[in-house]
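Following are the structures in question.
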Structure P
Amino acid sequence: MNSVKKAKRWLIERLIDVYHYVLIFPLVRRRNQLDAYTVILPVIPEFYAVTEYNLRFLSRCDLSNCHEVIVITDSHKHHAENRRVVARYADKMNIRLVVQPFYRRLLMKIQRRSFVVHTMNFITAIKESRTKYVYLHDGDFFLTDGGHIERIFAEGRRDKLDMLSTYSRPYSDYGYADESIVFPATFELLIRRDFMTSSPAYKIFAGEVNGKWHGNFTNYFLTVRNDRCRMLDTPGGDPRFIDDDADRLGPDDPIPVGLHFKHLFERYWKFRDQGTSFDDGKYTMFFLYMMTVANPDCEHQYFPSMDVYLKSVKPVYRSNYYGAFERYFLQFIAHDALSDKEREMMRQGFEQLQEAILQNEKSTVAIN
C-alpha cells in the first residue's frame, strides 16, 4: 500500500511539473542582448500605493546600466491607477507596465496560489527583457543603498557570474549530502538571462519533490547551481548583509541595502480573511494604511481613519517585532523619497499607534 501511495504522489508531482512547464513555455534565448540589466518589479494591482513608494526609492538609486524597469502584474484590476504610477517615473527611468497575457492568466486559474503568481510574474518579465542580466526586485523591499544594484551588476559582469544573490541563508534540513548548502532568496537577485533560459525554469515553482515541500527557487537552484553562483551574505562572506527577518536584527545591526517589510502582501490577505480577529503583530496593516493615507496620489485606503484601524486590530499591543518595526518605519519615513507633508502624516500616525499601545499596556497592568 505504501508503494501505491508513493507512486500516486510521484504521478501528481510530475503532472504539476507538466502544468508549470506549460505555463512558462516557451522560454527561449534572445539574440543581440544588451550589455546591461533589467529591473523586474512584480506588483499586486491593489497595492499601487506600495508600488509608488517602491519606485520612488528605486528612482533615487544609481541605474546607469539599467536598460529598463519592467513593472509586471497578473491582472488588469486598478490598471488605470497603476499606469499613472508608472507614468510618473517615465522621465526618471525607462519603465513600462506589463500585464500577463490572457492565456497565461487563464492557465493560472488552475492553481492560483501566491507562489505561482509571483513566479509567473518573474518568468514573464524575463521573457520580455532584452538585456544580459535581470535584477529581481521585491515589491515590499525599499532600496536605500543607491549604489547596490550597480555594484553587483559590475561584479557579475566582471566575474562572468550566472547569479549573484544579495540575500541568502543556509538550510540544513533538506536531507542532501551537502548540508551546508546556501540558498538564494528570490528577491534582490541578479541573474544572467541565458542562465535562466538554458535551465529547467519550471522547477523555480514551489512544490513537493518526493513528498517534501520546496519553496520557490529551491528545486531550481539545486538543479542548476555551479561555481558561478555567488552569495553575498554567506558566513564569512561579503559584508553587504541584508536580513529580511527584521525581528532578528539587533538594535545596532546595519541595514546597508534596504528596508524589507517581510510578507507585507501575504499578511494583508490574512487580514482580509480574518477581519477584526487578525493579529497585526508585525504592524502590516498600519504600514499599508500609512502609505495610502499619506500618498496624495492614492485613492484607495484600507481604513477610513486611524481610529478605525486601532479598533479593528484591538487589543493593540507591543509585540516582539515592535522594536525592529519602529526602526524600519522611522528609517523609511526619514528617506528623502518622502515629502515633508507625507513624513509628518506618517510620524503622527506612528505617535497615535505608540499612544494606543501605551494605553493598552496601562489598562492591562490595572486589570492585573
Structure Q
Amino acid sequence: MKGNSVSVAVLAAVFVVGTFQLAAQSGAPEFGGVFSRSDAALYVAAGEVDSGDFSWTAASALELALRAGGDSARAEAAFTATVLNGSAAEAMIALATSMSLPSGSPFASGGALVVPLASDPASVLLLELRSLQLRLDLGEARLRAGRQVVNFGRGQAFSPADVFARRDLSGLSPARAPVDALRLSGPFGQFGGWDLVAAPRAEAEDGTYAARAWAWAFGVDGGLIAGRDGGRGDWLAAADVQFDLGATFRGEVLLRYSDSGDARVSAMAGLDWSLGDLLMGAEYYRNGDGAAGAVPLSGAPGAASEHYLFATLGWQAGDFASLSASALAELDEGLWAPALALTVDATQSADLVVALRGLADSGGVVSAALAATLELSF
C-alpha cells in the first residue's frame, strides 16, 4: 500500500472532480456480472505414479461490474471475489507459511488480497479490484484515471511493448493485468493518435511513465514509444507494427537502457490467418530481459529463458460450440504447455467450458488438469 500512496492521492483528486461532472449528466447506471464455478482434477508427476499425484481443486467466482455516466464523463468499477477449495487453496496457505505470516492473516498475492477462511482450513477467499476508473472527455482529448488496462502492444501471448500491462498466461487465453495510472489520449488528424501515461509510485522517480504516438498509412499500422521505468532504473524505447497481406502480420521490439549503461533488447513477431471456420495464429518471443521478461511456464523462480513460441487454433463448430487448441513452448528448457478447450453456449447467458491443460518436457508429462467450468452472465 505504501508504494501506491501517491497514485492513490492523485487518482482520488481526479475522481472528486469527475464526480461533479457525472452528477450533472443523465443516464441510468449499467450493472452486470458473471458467476462461475470450476472443478478440476489435477495430476502432478512425482516419481512413480500413485494416489498422491492426484488432487482436486475448485473455484467459485463472482464478478460484478458497474458503469455510469453520460456523454463527457463515465465511471466504471469491476470487482471479483473467488473462493478457492482443495489443492489451490492449500498452495495459497503454503505460500503464506513460507512468508512467515501469522496463521489466518490476509496477504497480497498477484494483485489480489488473499483471506484464509477459518471455517475451512482448505479454503481461501481472493478479493480483486479489476477496474476502478473515471473517463473524462476534454474536447478532442480523453483522460482516464484509475485502475485500467493500458494496451500499448499488439501481441496476443507476448508483448514487450506493453510496458505497463503485465501478461497473465494462467488462463485458457492470454490476458493483460490492470495498472493504477493516469492516461491522456488524443488524435493526430484522422489516421493517428497519441497517449501520455503515468503510473506514479510513492517516490516519483520509482514510477513508470511513457508517451506513445501511432499512425495508420498505406495499410500499415505502427507506433513508437519512449518512456522511463523508474522502479528498475531503465529508459525505454519501443516500436510496434501491424499489416495485412492475406494474413495479419505484427511485430514489436523493446529496448531497455539502464542507468548503468546496460542495453537489453526484446522482440516479438507473430501472425494470424483464417481458413474457412479455422482461425490460426502463432508468435515468437525473444526475451532479452533476463528473469524479469521470462514467461513462468514451470513456476520455477529465477528462470530466464530467451526463446518462446505460442500457437493457437480455433474452430467454430456450428452456432453453439467452438473448439480451441493452443500451445506455449519454452525452447531453452524444452518445456511446452498444451491446452484444449470445448466451449458450449448452453443458453443465451450460460456457457460450459471443458478444458484439458498440461505441461510436458523431454521426460514426459510433468502435470495435467482436466477442468469443467460453468459461467452464468447477468
Structure R
Amino acid sequence: MTKRRKQKHGATRFFALFLTALVILSAILLVLYRDKISEALSADGGASEYFLDTEPFTYETGSKQIFALFGDRIAVSSSTGLQLLDSSGETIVRQVFSMTNPALALTDSSCAFFDAGGKSFRVFKDGECFELDRQYPIISVSAGKGGYYAVAEQESGYKGSVTVLDEGLEPVYKWYSGTGYILDAAVSPDGNFLGVLCLESQGSILRMFKLDSEDEYALTDLGTELFFKLKFFKNGNICALSQNSLRFFDSGGKELSSHSFAGDYLSGYEMTEEVCALSLSRYMSGNDVYLLSFSPDGSLLATVSLSGEPLSLSSQKQKLVVLCPDEIMVLSRDGKVLENGHVIPGSRAAVMTARGNIYLLSSRYAEKYEPE
C-alpha cells in the first residue's frame, strides 16, 4: 500500500519569496545540466521505437548527451531520446522523443532515462523499456542499489512530492511537501530510508523518512547555503552537496563531517554508493584544477592535481575514470594513479567496464581506448 504523508500549508508567504524560490530552483537545474539548451527535434514529443542497422558503437546525435555504463552496456540519454548499446556495440533499444535536460539514473537491474524539468521518464528493465512519463515536471530521479527509485516532482498544490518506486517499478511510498521546495531526493541502498532536500524560508533542510512509517523521523537544518544534491552510500550514510561545501550525515541525520571548498569552484562530481569525488578549480576560468576523493564515512582520502577541467568523471566499483581535454586518468579511491595516458581531443566522456576496458564516447560513436 502506498503510504502518504501530507504537511499542512503554513501561512501565505510573500509573493516575492515564491518567485525567488522558483528562480533558485531553475538555477539548480542549470547547474546540473548546464550545456546549451537546443531546440527539440521532435515537434510533437511522440515516441517511436526501432532498431538501428548501423556500425557498432554508433548512436544518434543529439545535444546535451549524457552517458553511463549499465553493466557492460552503454546508455545514452540526449535531446532526441534514449539508446542502449550492448557489449558488442549493437543497439538493444532506441526510442525517439524530445528531452530538454536529458539525464540518467541506474540501479543494478534497471536504467532510467528522464528529462529534468520535463515529464519524460522511461526505464529499461529485463529487456523491455517501460514508459512511466510523469504527470508533473520532474525535479530529480535517483536510484538505489536494491532497484528503488526516488522520483521528485513539481506536484500541483504542493511545493513538490517524492514517489518511491520499488524494483518492480511500483509506487510504495509518497511524500508531499507543503512548506519547502523539493530540490532532490534519494533512497537508501537497502530501500529502507528516504532523504529529501528542501529549500525553505530559512534555507536548506534535510528531511529523513523510514519507508515503513508515515512520520518524519529526522530533520537537519543545513543553514542558508543552497544544497542541490543528495546521495546515499553503501554503509547507509548520506551526503549533501552545494557549490560551496560537502557535508556527510548518518542515516539518523547526525552530521559526520563537513568540507568547505574555501572559495574554489565546483566543476564536476561523481557520487555512487562506493565513490564520492569532486573536481574543483581555484579560478573561474577553470585553471589550477584538482580532484578530492572521500570515503563513505566522510573522511577526505586524497587530493589529486589534474591537467585541466574534467570533461567527465565516472567510476567502476572503487576506481575513478577522469577524462580531461587531452588526458585520461584511472585512479583508485585513495588517489593512486593506476593508469594515465594521452587522448585525442573530441571525446565527451569516458567509461570503464567491469573487465577494465575503457571506452571514449564522442557525440556519434564510442571507441575502445588503447594506451599508446
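Nothing in this text is a laboratory measurement; each read-out follows from the coordinates by a stated rule. Everything numeric here is computed off the predicted structure, so don't read it as measured data. Cβ atoms are built from the backbone, for glycine too; each structure is taken alone.
Quick notes on this structure:
- Identity of the structure behind 19.5, 62 (criterion: Rg and Dmax of the Cα atoms in Å, for residues 82-225 alone, calculated), options P, Q, R: Q
- Source structure of the calculated read-out (mean count of other Cβ atoms within 10 Å over residues 130-137, 19.2) within P, Q, R: Q.
- For 61, 60, 46 (Cα extents along the principal axes in Å, calculated) the corresponding structure among P, Q, R: P
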